[in-house]
1. Ranked by percent of Cα pairs over 29 Å apart, which of P, Q, R sits at the highest value?
2. Tell me which structure, out of P, Q, R, gives -29000 once helix-only ellipticity at 222 nm (-39500 (n - 2.57) for each DSSP H run of 4 or more, over all residues; to 500) is calculated.
3. Which structure, out of P, Q, R, was relative contact order in percent (Cα under 8 Å, 6 or more apart) derived from, given a value of 38?
Structure P
Amino acid sequence: MSEYTINIYSLTKYYGKRLGIGELSLNVPEGCIYGFLGPNGAGKTTTIRLIMGFLKPTAGTARVAGFDILEDTLEVKKNVGYLPGEVRLLNHLNGYSTVKFISAMRKCKCTDYAKKLADTLDLDLSLKVRFYSKGMRQKLGLVLAMMHQPKILILDEPTTSLDPLVQKTVYELLKSYADDGGTVFFSSHIINEVERICDRVAIVRNGRLVEEASIDDLRAENGSLEDTFMRFYQRSGKQ
């Protein structure tokens, strides 16, 4: 098993009687941009919080970068760059002070690379975070996730609030990262961006995995990822 791979084994989470995610099993290859696609409420964020160790599973487990999510949660976090669905930052700091603070917490010298990423994303690190727009906060979240050049990126809706030009820049950054051997777990509810950037995709609905395949195979079978997604959407009785 590659240390760059995410392996998920029958991962299950109930909130009382409500299913968050059920018996999910996935293997994410090294050097892959792996799409995790589903509508809001499908279980995507629950899955990410489980594999990051923020939630305890009802059943099942996972390994991230070769480490067990329950027994080695600190090692998991050391090897992952994580972007949550809602970025929370310290408003009294400016962007660069935030970078230095997180760098110190991670015990890494990554401020130079952080500044390079910020320049690429056209982000002003001299401005206090309280004055950042939602899109600027998202850019800073991406910088913080990527600046220590981790083995794995786990990104929950990473292009939220970004304009199309910046989205394109993010896609290019992620493709370059994967080309260098990094693994990206890319959660999204936007079909065309998953089809555009990802190598493989898992589709989830109502807490269950309904399809897992390469993008090329899905295109060959159905014409597009959207057609595949809508087939499962309609099967569930939705219109």
Structure Q
Amino acid sequence: MSTPTHFEPHDAAFASKLNWLRAGVLGANDGIVSVAALVVGVAAVNPTNTAAILIAGVAGVAAGAISMALGEYVSVSSQRDSELALIAKEKRELEEMPEEEFAELVAIYEQKGLSAATAKQVALELTEHDALTAHLEAELNIREEHISNPWHAALSSAIAFLCGAVLPVLAVMLTPNDWRIPATVIAVVIALAITGGVGAYIGGSPMPRSILRVTIGGAAALGVTYVIGALLGTSVG
């Protein structure tokens, strides 16, 4: 008796959820790195100036979250407009030339390896069930119910960024002056290792490589901003 194989979901809705989760991890990662780099750069000038560090951190969180939300909204809106235009075009073609569209659907299934008779039968049954859905899936890999909402995308992106950005702000504000920069670096490296691991797990890629890549990149960003802050602080002072 054969052992049951592990179920691998290939449904479009499941894939869409994975994409959202991956985008959330990346958004949190952006929030961690960008805001941490900002507060470390300011703290490098004067680690005892709590007000300046807090203002820089809060400004970075607000600006980053708004920027991420706007970018995601514009991107998803463009994608949504394109998909809606394709759907409208397909509806029009089904109304104006149903026979040509049916022949096209048959040809698609023949190209996928079905015999002419089987392809015709499959196309016929799918057309009788829901012609528009059949053509959208076969020709364009689109489902009407899975079209992204730009407002949802913008909100999700902003929240993900905020969740990541809060960590470095708390780390730099809740530690003694002498430990502000080291504590922030440690907290950021740990957080990046977690987000890198989660992102790798979701994407099915090797976790150690992803964790190493993310943590090295984040540490490099902190190092660059620290050096810039220190040099500017010295020259201004």
Structure R
Amino acid sequence: MTNYLFEPSAPSVIPIVGSDQVYPVNRIFCVGRNYEAHAAEMGAVVDREAPFYFTKSPTTLVMAEGEIAYAPRTENYHYEMELVFALNSGGTDIAEEDALSHIFGAAAGLDMTRRDHQNKAKETRRPWDTSKDVEQSAVITPLRPMADVPSLGAGRIHLEQNGELRQEADLSQMVWSVPEIIADLSTMYTLKQGDVIYMGTPAGVGAVERGDVLTGGVDGIADFTVKIV
């Protein structure tokens, strides 16, 4: 038995639709600039040579229900609506044609972002960590097992802020598909069960205020409502 100096934190977990089991999270990868219109609104051009990634800590996870906190030390906290999926197996150099077999399930999520921190980091060519790796910034719904998911390649993705439509696209508009992301990411990391991947956001991102209600979803996968406090 390991003699810990102090009790380790409990693992971050995601509920599973229709099950009393939970999914323990290993790592969170996020795909940047995966919708061309969003890249353009951020003043960037999609790099078609290879996908672009950043990471969040598992401790940033929070369920897409009830209330989520407005992050400290920001005056420009943004929502980013995303398709999310979770792996049940992994490996290195995974072939695109085999990629979907490694997925356990899918969810809808928000990549909340301190946009002022991110913009400053871009200007000074510093890391994005304090803009993205933020407590309660990886918002997620329960995972729907793949047997019940109609598609990861097509379907409406949307977000409303206080009842006003802000983001709307089809998953088919992603620059890099789910199989392409798994194949590419597996050339840089040994992917494992427990790895969660946020697939990037459509155009229409914007700032939230305390008291705002965000509703959103991905057709056939999940819908949610959260309040910013």
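What follows draws every value from the coordinates through simple rules; no lab data is involved. Worth saying up front: this structure is predicted, and the values here are computed from it rather than measured.
1. On the way: P: 28; Q: 50; R: 22.
Largest one: structure Q.
2. On the way: P: -11000; Q: -29000; R: -3500.
Considering all the candidates, the number was obtained from Q.
3. Details: P: 27; Q: 38; R: 31.
Structure Q accounts for this read-out.
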